[in-house]
Structure P
Amino acid sequence: MNGKSNDDQYLQIKKRCRLEEKVKGSRFIGTASPIETEEEAIEFIDEMKKEFHSASHNCWAWKIGVGKSQKYRYNDSGEPSGTAGQPIMKAIDSTRISNVCVVITRYFGGVKLGKGGLMRAYGQTAYSVLKSSEPSRKFAVESLTFEADFDFVSMVHFIIESFDAELVDSRYEDKVSFVVNVRASRAADFKGKLTEATNGRIRFK
């Protein structure tokens, strides 16, 4: 994989946001929150269910990561199958936002919307709240741990800086241990450069 790949790019919202829309009397309240783990998604969903405990439905979808490493879940929360969770998930995908959980709360207004109407309402509310969040561009990273001789410390630091990687930790013992976060699409190139610069005298854990 080369450094020009876009497979590791995604958008992420900065903070929790909320938006409400009305469709034929029903209220659809969309709340989106940034998350990093499945546990955070579950906590957020439970929080929304408690806040809107009197609502007809609290439907949701969440997504973490990008590419092959991504995880996602969605749920119709009592609505007809395929009318709520999946449209919310499609809205997340269409905005290219990840590390996010969206809960759409519905208060029934007395008029049935039908399957198509529900799909449009849930999908549009999710899309609208995500677009209102002003997401920022992010890159998936790969965490690398490796050891190098003291002679190569300056070279390692130079390569870390040249790849715009993040030095998470370094420990000086018999050898120098590094923990570095590097953009996922450049991880292979990063490892290759380190190996070349140290004549193979580097050990990845």
Structure Q
Amino acid sequence: MRRAPAAPSPWKPRHERARDRAAKREAVIAAAARVFRTRGYHNTTLDDIAASLHVTKPTLYYYLTSKEHIVFECYRAGIGRITAALAELVGSPACGRDKLATLVRRYAEVMATDFGWCMVRVEDEELSEAMARRIRKLKSGIDQGIRTLLRDGMRDGSIASCDPKMTAFALAGALNWIGHWYRAEESLTPDEIAERFNELFARGLAPRRA
């Protein structure tokens, strides 16, 4: 017997559903970061985030479980870009100083985003100890990565001898502060900011010539 042609299904294949869900989850995180930056973490409600996406609050729970979970994902989205930059630089044949300059540029770009705001403004808020530990672990990874680049530069002679721990703290502290003062409508572009930072750090970290 000849089989009837299959009727078109209104349901997407599983891989398409997963991709669609991931895209919507990312949209929730991006929208939340914008609202947090506009209203502040404590003044933002899940209703505010839902309204910015024109969805209901229960819809948000399909993607993320709480406001604290959302802000953590905002933090992770920002720091993930910095981690990705560090991973790319690990196998680079460039000298340590050039690798550090690349990281500074990428770092500054992140800090000028809504995610960068979340990274510096929310970490001091009243989060649960479990969430605070997860954030500290992410920060430690970045700190260790910067120290590695500094040591690479000292080994190849492109960076002056320095204390990697204190220098990494100083670099990260200066870059993180961008998240406090940056305003897109009245500031330098992220690229220009990164260039100014690199000029400053290059002078301070350049090896002294006899």
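Data for the structure
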read-out	value
Highest-scoring label, criterion being relative contact order in percent (Cα under 8 Å, 6 or more apart), among P, Q	P
Structure from which -23000 was derived, helix-only ellipticity at 222 nm (-39500 (n - 2.57) for each DSSP H run of 4 or more, over all residues; to 500), options P, Q	Q
Winner on distance in nm of label points 7 Å out along Cα→Cβ at positions 82 and 154 once structures P, Q are ranked, highest first	P
Structure responsible for 46, 15, 12, with semi-axes √(5λ) of the Cα gyration tensor in Å calculated and labels P, Q on offer	P
Top of P, Q by FRET efficiency 1/(1 + (r/R0)^6) of positions 106 and 138 (r between Cβ atoms, R0 = 25 Å, to 0.05), largest first	Q
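Each reported figure results from applying straightforward, stated rules to the coordinates on display, with no laboratory input. Computed from a predicted model, the values in this text were never measured in an experiment. Cβ atoms are built from the backbone, for glycine too; each structure is taken alone.
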